[in-house]
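Next up: some structures, all given as structure tokens.
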Structure 1
Amino acid sequence: MNTSDVNPLEDTESEAALAYAEERRDNIRTFVRTNPDYYIRNFDKIGASSRFTPTFNLMAGLFGPVWFGARGLWSWALPFLILETIAFVQIARGLFGDLAADAMARIASIEGTLELRRQQLAAAIETQSDKIDVYRRTVESLEDNIGGIRAEAEALAAEGPSIVLTGLVILLIVKAVQSQVANWALEARFSDWLSDRSIRSAMPVSQIVFSAIFMALIVAAAMMHYSFPGRFSLLSQFPTDPNLRLTGITWVEEFIAWCVRNSETFFDALTFGIRGLLDALEVILVQTPWIVIASLIILLTWLTAGISTAIYSGAFLAYMGLLGFWEGAMTTLALLGTAACLSIVIGIPLGMFAARRPRFYAFIQPIMDFMQTMPAFVFMVPVIAFFGVGKPAAVVVTMIFGGTPVVRLTVLGLRGVPESVREAAISFGANKWYLLTKVDLPLASPSIRAGINQTIMLSLAMVVVASLIGAKGLGEDVLEALQYANVGQGILAGFAILFCAMILDRIVQGGRK
């Protein structure tokens, strides 16, 4: 073949491929620092296939979690640490542990009772009591139990070699897996490092020391605790001080009492406002003739979700009325409506304010996490201290638990509005109010509507809990069924709550499911 026939484009591509390969090798050397030629070969082998490619890494197999931790692969190091700890604990228990300790403790406990029964038997024989046979049978039963437990203890003590063998098998399997996946996991980290050089590379001495000390402490503590149970109290019981708890309780009670004394007027006004809104809704829903309310609900469902959903709503309302849950359902809707309305009125403006202020949202986000994750029975205690027992307190508890989704999803919806759309509106002279009402809110409305829906659903989930502090309605029927183990009433009232949720869900979401 004539050299003049060689395609210059092919030469250029070949040179580019060689340059890329050389650059990749340099990057691998920079990343691993130690034994680079070994890692270059294995990374090339792993990178040539999209599937998992097993390779053998002796150092990872020998040092296990220490190697993974030193390389920064903690998502692999911790699971392997747990598995190796289990293996070492089994080995230590089989070699040094007192496997029959629990059985011998049970024997010691029974022997104390047996000695007492023997004394009673001797006294009964001496006095010729009619309980001689009872005591004799008791003594014989206890002796038989001791014999069975002693045989069990001997069997457990003989299991030492098998436990050691099990630990060795687990350890060898884990070591084999570590040696096979180490290069694959490290190559994935290398790929991340290429795009983000802030990711730690190589194996700094500080990381090796930290990983080794951390792993050694974990394994040693587990081995000592399970091999010698009860001998090291620091490992079995947290070193607590009862006085700290008592002092904390006193401080919290004093703080709550101070808050109640200095904010009585504010909370009285807040209670008055909540009660006024709640009473108004109860007048509308409870005292208005049922046929009017039912017709309005069915019509509203028809307008928002269609005729088929309106028919289902009519059936649900008929279920509540025919089984005697109508008044309870309307009372529940009044309580729910009060809590949901207040949550929405507060949550949407708060979300609008926080959407364009990251620092403020970062400040309120932990507060919302606390409100949503703290069990309702916990924050029910301070609510009762401030609002007393009754429907206003139930509304506040419901708001605390169910008020956060509307804030979160309002922020999410507004932040999801494309900047290009906002910039186009601004370029055409849109002011802030026009931008908010004609661009941001319409585009964010699906997310905001979802937040309203979630707030209503979470509020409805608090119906039974709120009945514990004086809220009436369907929650009271369920609570009564729980108290008296009335399964039928509990299930029927639960279905009524479910139907209320379904009606509200369809009204809020409409046909957008």
Structure 2
Amino acid sequence: MSAFTKESSGSCSPIRSIAVVGRDVDAWISALLLQLSLGNADKPVTITLVELPSRLTPGEVYPTLPSQQALHRLLRLDQQALLGACGGLPSMGYRYFGWAGSKSEFFMPFDTAGSALNGVAFIHYWARARQRGLNIPLDAFSLCAASAKQGRYYSHEIDSERFSSGQLAGNLPAISYLQTIGRIALAAGIKHHVAELASVNIADGIDNTDGRIESLQLKNGETVTADLFIDASGDGELITQVEPEPAKYFEAAHFESWAHWFPCDQALVASVPALQPPPTFNQVNAFDAGWLGRYPLRAHTALFAPFSSAHTHADQVLEKVQHTAGTPQQPHLKPLIRGRRTNPWQANCVSVGTTATSLDPVQGIQLHLLHTSLSYLLTLIPTDSGCMRLEREIYNARLHDHSLRLRDFQLAHYALNGRREPFWQHCANAPRPNTLQHKIELFRTRGHIPLKESETFQEESWQLLFAGCGLVPVAWHPRAELMAEDEQIATFQRMLNSIAARASQMPAPASASAGHSTTV
């Protein structure tokens, strides 16, 4: 049956109202994007936001991927102006310390490494050289990584010949980013209620056998009705009301837990004074029972330290953070839950962002996942408010596949670690999903990364991650053997010399941020 075919040939009742129930950036971005996409049409859809109490605390940060710029364009925001208005900073990727071993280091830039030679991907030449004694990491062939090591930002203008595919992402202070999005959303015309849910009224009767929501009763006495409801609460406060046998977000009936792969169940969140000049990348240091992420911002450096409470205690983590990064300001603990909602769209209620899937934060993908779920939703806005079955099936299937691909990328950081502590051995020895193991084996045996349609991270990112974790392909494309070894050595030297020269010309943080608008 076509995705656009309805079960009934009767008249359709189009969606005329959507209520977003949630908190913080998931809720405000959902409401703003829906308002801009549907609220200003010839027959506008009314967008209402029911804002639940915030859970943000001082010092929190939203690290982003370069793809976040696409969401900001949909929100009609300029990335550089937004960073300036919020006090954020650009970022070129991540530097990892201690993951592949206690003294190891590798970069994960938002970039490719090397360039194809004679129509053969660079990874095959690098693997050939490594197996024959080359002691140069794959990230050394990235212009973004080389620029970051010199404390500089990548610039397309300087890299005019486009040796690199480098991109910039950004670190956004969570509270100021939320305030900025909130002001824009209110100006765009959304209806806004600040209240907690008192009750959810579920329809019954033969015409409403799917348990759809009719209305919300708020604790301030107001009632909210809509044709479609969006759960952006983070823990499923709304969608659990329409699931069979309602349960809490993390209970097994409706939630697939990934705790056996991601055992960090708490995180220490804090900040330290800003470094001058600020680093142009995020730094992630592994310690005995977790890791510490440092995210540069204009006014301070955000700290985020997930850890396993089964392997250490919060006071021990605080000591490690203080020893590594300095005295934390306003430290606090947050619980971490990792997994996905098995059916993120139930009846006429759609969960988005972290309500649908809660992923590990080792790469900043929270806003990307929100963007992905909203993109799927916008393509599947029901044409009939009384019948949403086909849209639900497609949304649930697409988001399921996308979430699993993201899970595998995050999990590879832990599964391929080279540390000896019990926490890290637990991560390394946990049975891996077949989808991840298949990628690992194909890369190990022939330097190939099999990608699915719903991948976020492309082949070059997987290559940099696997190589950084110590995997080197034992075989390579036969055409790589056609280049003589001395010619390959000379080619590599020219590449590295060109990268070093270009990196030295890249802008430093002060000049890179000068002149940025502070209004959006």
> Between structures 1, 2, where is distance in nm of label points 7 Å out along Cα→Cβ at positions 46 and 142 highest?
Replying inline: 1
> Among the shown structures 1, 2, from which was the value 0.99 of Rg/Rh (Cα atoms, Kirkwood Rh) calculated?
Replying inline: 2
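Have a look at 1, 2 and say which one yields 2.5 for distance in nm of label points 7 Å out along Cα→Cβ at positions 134 and 158, as calculated.
2
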> For structures 1, 2, which has the highest computed value of relative contact order in percent (Cα under 8 Å, 6 or more apart)?
Replying inline: 2
>> One of 1, 2 was used to compute distance in nm of label points 7 Å out along Cα→Cβ at positions 118 and 486, and the result was 1.6. Which label is that?
In response: 2
> Which structure, out of 1, 2, was helix-only ellipticity at 222 nm (-39500 (n - 2.57) for each DSSP H run of 4 or more, over all residues; to 500) derived from, given a value of -27000?
Replying inline: 1
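Just so you know, all these numbers are worked out from the coordinates, no wet-lab data involved. Only a predicted model underlies this, so the values are computations on that prediction, with no experimental measurement involved. Cβ atoms are built from the backbone, for glycine too; each structure is taken alone.
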